[in-house]
1. Assign the value 0.98, calculated as Rg/Rh (Cα atoms, Kirkwood Rh), to the correct structure from 1, 2.
2. For which of 1, 2 does FRET efficiency 1/(1 + (r/R0)^6) of positions 176 and 368 (r between Cβ atoms, R0 = 30 Å, to 0.05), calculated from the coordinates, equal 1.00?
3. Check the numbers for relative contact order in percent (Cα under 8 Å, 6 or more apart) across 1, 2 and tell me which is largest.
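What follows is calculated from the coordinates using simple rules that are stated; it is not laboratory data. Worth saying up front: this structure is predicted, and the values here are computed from it rather than measured. Cβ atoms are built from the backbone, for glycine too; each structure is taken alone.
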Structure 1
Amino acid sequence: MAMRKLLIILYEDFPWYSGLSERTLGIIRHLASCNVNIRVFAPLFLNYKKIEALERIIERIRLCKFRKKSKLTKLLSFVSWIYFQFRCFFKILRNARSIAIIQYEHYYAFLLAYFVKVLFKKPIIADDINLLNIRPLPPLRRKIFYIIERFILEKSSLVTTASPITYAYTKTYFPNTRIIYMPNAINKIPELRNYTRKKWIVFIGNLGFKQNIEAVKRIFKIIDKLAKMRNDFKVLIIGANADKAQDFTSNSLVKRGIVEFLGTVPDTDLDRILNQATIALLPFFGLPRWGGQMTKTLKFMSYGICIVASPEAVKWINGIKSGVHYVLITSIEEGVNTLNRLLDNIEYCKRIGLNARRFVISKYTCDKIYAKYSYLIKKVVNIYR
């Protein structure tokens, strides 16, 4: 009998630039290294970067007619989402015998996965669940999300989450749900190249998310004061939806070239930038950490970059220590003074960065974080052969 597969259903060009993409890529690479037979269905809206080692397992469903851009209307986005579900379903129909289990990402393919579960008796896994109904939302929206998320938690065969809050909530209020806490990890240990570290301060984040825009506002407040003390540094802000930063482009810091918005950059350029940057600035004072910023923090650490961060930026990274693996700041003023001091002591920054790199490699690689998950997957695949 042919080997059964784990089918992973994505909702965006793969891989794309987000914490979820990094997480999914890490899971796929780890499971492939454990000899799990994997198939990936992913839509193709725009151009994508190929990962040659994985292209044989990825089946792309062309949706170029919809051209998913920031100007895409909500109606067209909804139509494209429904169309993608139908295309996936017919592909599943043709391959139902070879599929042992389906993993879907959050809400995006839940209805499809649940329908397949009912129709073919296949177990389904909800990956990267990060509950919305426990956030501070208007009552009606919270009620709607609660109904949807309760259905997901009760009907999925297994739920995985990178959120300790979601994990604790589910264990308390949905004790019959099988859930595992699976934090994000670095899917690849980067090579430290022979570049000279420059006085570059970096931030990575999708500017389509409110918390990242708010963090950028705090960066401007810090840098505005720092620029009055010195001008021998540069701030690089990287991430999708750079058009959302138009309110910042008229700022004198941008006009003077002190702050630069790079948008989405190719992997080779990002690797070069992170090998040359000295500091990553993460001023999430009082902001909720719902996005993929933990993945970005781990990525900075894996490159040996000195993290300057508020407590919110590192609170889910177990075992991390201030003054050893990162430098703590708790206010705008402290951020200004800390950066001024660090830019005068690059060797200290390098030492903090190398400590952080060793810490991440020892605790937050995919082989360590996803070991329990791969064990469960292989067990289920064997059961359903």
Structure 2
Amino acid sequence: MNRSDTLGRRSVRRWAFALITLALALVLCAGAAVAAETSRSAASKLGPVKISTFKGPWLKWNKTTCQFDRTNVHPKVYRPVLRKFPSPTTIGYTPETTVFPFDLLMNNSIERAARGTNIQLQTISNEFPSKTKPLQAADQMVQIKPRLIISGNIVSELYPAIQDKYFEACIPFINEFAMPIPKPVPMYQSSFRFDGNTMGTTIASFAKKRDWPLKDTWVIFCSDPTIATAKGSIADIGRFFMAAVKKALPQIPADHFAPFLSCPVDQGPLKPRVAVLNWLTAHPEAKYVLGGAWDDSPRGLGMVQALNQRRFGTRAAIVGRGGDLASIKLLAAKDPIFAADLDPGFSVWGPALLALTQDIVAGKPVPTLVAPPNLLITSANANAAIARLKKLGIK
């Protein structure tokens, strides 16, 4: 082999190395550009977030006594701002379930909002209607030791034990569904009073529009006494619903306002449907029916199925609550029985809920109740609501 051949091979190797280096540099630059764009995209979601209202008294986490104390030192208005933690911060989340449609809306919203905030979300489901899993989830969270826990438990009888577990471990938490609880903690939930009033007033308007004979009209409501009955709990939705209908339609006889129906949802819409069918069988004199439910799916859908099965058509009108896509599609299809749906903003709960989380972790005072924005959906704006959900990836 002569000298020129050796130099030639070295030259080729140098050029190959240079080309590989250049290619790697281009890949790295492209990756950096994508990362920068992703970072910008995530950062664009940060900043002030909307809420519908807030309610005092204000609370502040006491790291010494491991509880929330009332405080008179606070801003006049609560303005939550979603931001990025200075370093990765573990936040616990125990959702009601990971299967119910409205839970999926909430869970996805929280997961989306956490992106780009340095929040490391640790999720353990309460698996409602289990009465043992919420306690197990609390024990697991205590072992994880997050900076704060967003508690989605809705079995009110378990909250004293859950609160004891968290406070003994000196971990602050948010009562996500504003359930009755022994000691004060911040709550995140749409106002039950507002929801009940809005649902009742809305459904009453359908009886007026359809010119029903009110002496033959009955009013029912699907709830679940095994979850809550106390004032200040989700049971208030039904109470304010009934009161709003009575106020709007005083001509309906007092004994036509039925006691709340027990509508468990451990088998989806089946038990709500059976509860309404049984009630209809026991009340053949009910020629026209107004109704409401804690949620649109499964309870509201079960009510609609029962009334459709008995061929009520325009002689029944049901209002739900939740903003579930399947329910909104019923509205878009102009189902005569499913008349309206109050969307408490489940699909956009994440930003304000995590901003509240960040304020508590930062040692700031926060209101006892923060309520997310909500929207009344009817057939008139159902398609727009469907389009909004599709933009969020919900199809």
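1. 1
2. It traces back to 2.
3. That would be structure 2.
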